[in-house]
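Asks: Pasting the structures in now, so scroll down.
Please treat every number below as a calculation from the coordinates, not as lab data. These numbers were taken from a predicted model, which means no experiment stands behind them. Cβ atoms are built from the backbone, for glycine too; each structure is taken alone.
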Structure I
Amino acid sequence: MSTPLTLYGESTWVSPWVFHAMTALEEKRLPYTLELVPLPIPPQQSARLSERAILGKVPVLVHGDLWLTESLAISEYLAETFPYPDHPRLFPADLVERARARQLMSFLRTDLMALREARPTTSVFGAPVSAPMPPRAQEQADDLIRIASRLVPAGCLTMFTSWSIADADLALALMRLIKNGDPVPDPIRAYAEAQWARRSLRAYLDRAG
């Protein structure tokens with residue numbers, strides 16, 4: 001690979017979106033340099049990121065003159081810039097499965113706000129919370145379990161014919177419950193824990209832990 005890749009992440013290791021971008025790079029087996037910035041991002045660094053990447057936040061993927069933010073945009077870019085068969089897939093080959101993967105990832109980025117507040121990623125990558133689940137968060141947790149049960153076939157450890165980056169995102173959402181001792185059906189727990197053991201996810205998790 002002639003043009004090097006750099007990923008800007010955050011030094012506290014609690015961002016689900018840096019987790020997604022790093023998993024994508026690891027899954028593609030691409031060499032990259034990792035640059036960590038503190039949160040909140042200092043004004044000077046934020047201004048530099050805003051100037052180069054338009055949005056002054058992390059993750060940022062740097063590839064040549066391109067500075068790109070937003071985790072899903074990053075994984076889409078990597079999937080198209082380093083395509084199969086020379087590199088492993090990030091998205092399903094089947095069009096219907098690919099659409100469903102994008103549907104799920106969009107949902108996980110725009111919904112479940114009460115659950116995300118009650119069970120933040122700090123409790124996934126660090127110490128669990130002790131507070132009980134608020135009613136609205138519990139409703140969203142129940143909906144997450146319903147969705148996972150619909151998408152993950154019985155006895156399977158991936159949603160689709162083969163692994164996709166959507167599996168990493170769904171596993172992280174489920175770990176909001178599992179890591180905090182909230183009830184999760186055994187098949188869904190087994191699915192999430194299988195994702196958590198995957199090499200590409202461990203690259204992030206081993207540092208976060």
Structure II
Amino acid sequence: MLRKVIPTVFARNKKQFRERLKRLLELNRDLQIDFMDGKFVKTKGLKIEDVPDLSRYKARFEAHLMTQNPSLYIKTLKNKGFRRVIFHYESINDRDKALGLIFYIHTFGMKAVVAINPETDVNDIKGILGYVDGVLFMGVRPGRENQEFITKVYLNIKKLRKMNRGIKIHVDGGVNLEVAEKLRKLKVNIVNAGSFISASHDSKEALKELEKVFR
């Protein structure tokens with residue numbers, strides 16, 4: 001099974017974004033950029049308009065929308081050069097609307113991944129599993145860095161694997177070496193790591209250690 005670690009660019013302003021993007025671009029070919037609107041989560045982060053044209057970089061980018069009304073961002077994300085969009089089911093809470101958003105993302109040639117928070121029942125997304133390109137489990141409550149992994153998420157992952165053995169599973173938030181080892185055993189495909197890498201004294205070494213444990 002192919003496994004991958006994707007560093008996360010979590011930024012509250014343009015200055016922090018530029019600093020973290022520059023550092024992480026030197027480390028990895030795949031990067032996630034977080035967007036927070038101050039409504040779906042309390043934190044307000046980088047505006048999509050402040051992101052440069054990403055097509056000039058060799059890296060592959062995915063957008064994590066911690067926002068209300070995610071459909072409003074899709075066209076701009078495509079124009080900015082994103083290849084994958086992660087949206088929260090909790091921002092919609094409706095199967096038909098979620099399917100509409102998935103199809104809308106696909107019309108722009110991008111992958112669509114649904115994210116769910118730790119308290120969300122996996123059964124809530126059962127009706128869209130055949131249409132999404134993956135499911136992202138939040139290991140923490142979205143919108144803040146430096147949180148501990150919520151252990152009930154392990155059970156949620158097991159539950160989804162029983163429902164759909166082939167679905168691609170992502171995990172974001174609270175990932176450290178111990179958590180990554182457990183996620184590997186649960187056959188998780190992708191982990192997104194933010195502060196473990198960006199807040200490390202040696203980001204390159206932190207990523208290397210995480211990849212060693214997870215793969």
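Asks: Thinking of I, II, which structure, once mean count of other Cβ atoms within 10 Å over residues 12-19 is computed, gives back 20.2?
Replies: Working: I: 20.2; II: 13.9.
Matching structure: I.
Asks: To test your reading of the models, identify which of I, II gives 1.25 for Cα Rg over 2.2 N^0.38 Å, for residues 52-107 alone when calculated.
Replies: Working: I: 1.25; II: 1.16.
Working through the options, I get structure I.
Asks: For mean count of other Cβ atoms within 10 Å over residues 36-43, which of I, II scores largest? Walk me through the numbers on the way to the answer.
Replies: Working: I: 13.0; II: 16.1.
Comparing I, II, the top value of mean count of other Cβ atoms within 10 Å over residues 36-43 belongs to II.
Asks: Looking at structures I, II, which one was mean count of other Cβ atoms within 10 Å over residues 60-67 calculated from, given that it came out as 17.1? Could you put the intermediate results ahead of the total?
Replies: Working: I: 17.1; II: 23.0.
Going through each structure in turn, the value belongs to I.
Asks: To continue, here is another question. Assign the value 0.6, calculated as distance in nm of label points 7 Å out along Cα→Cβ at positions 148 and 188, to the correct structure from I, II. Display every interim value, and only then the final one.
Replies: On the way: I: 0.6; II: 1.7.
So the calculation was done on I.
Asks: Starting from the value 24: which structure in I, II was relative contact order in percent (Cα under 8 Å, 6 or more apart) calculated from? Walk me through the numbers before you get to the answer.
Replies: Numbers: I: 24; II: 20.
This value belongs to structure I.
Asks: Work out the source of -16500 here, i.e. which of I, II gives that when helix-only ellipticity at 222 nm (-39500 (n - 2.57) for each DSSP H run of 4 or more, over all residues; to 500) is computed. Don't jump to the answer; show the numbers that get you there.
Replies: Details: I: -16500; II: -9500.
Label of the originating structure: I.
Asks: Work out mean count of other Cβ atoms within 10 Å over residues 68-75 for each of structures I, II, then name the structure with the largest result.
Replies: On the way: I: 20.8; II: 16.4.
Max of mean count of other Cβ atoms within 10 Å over residues 68-75: I.
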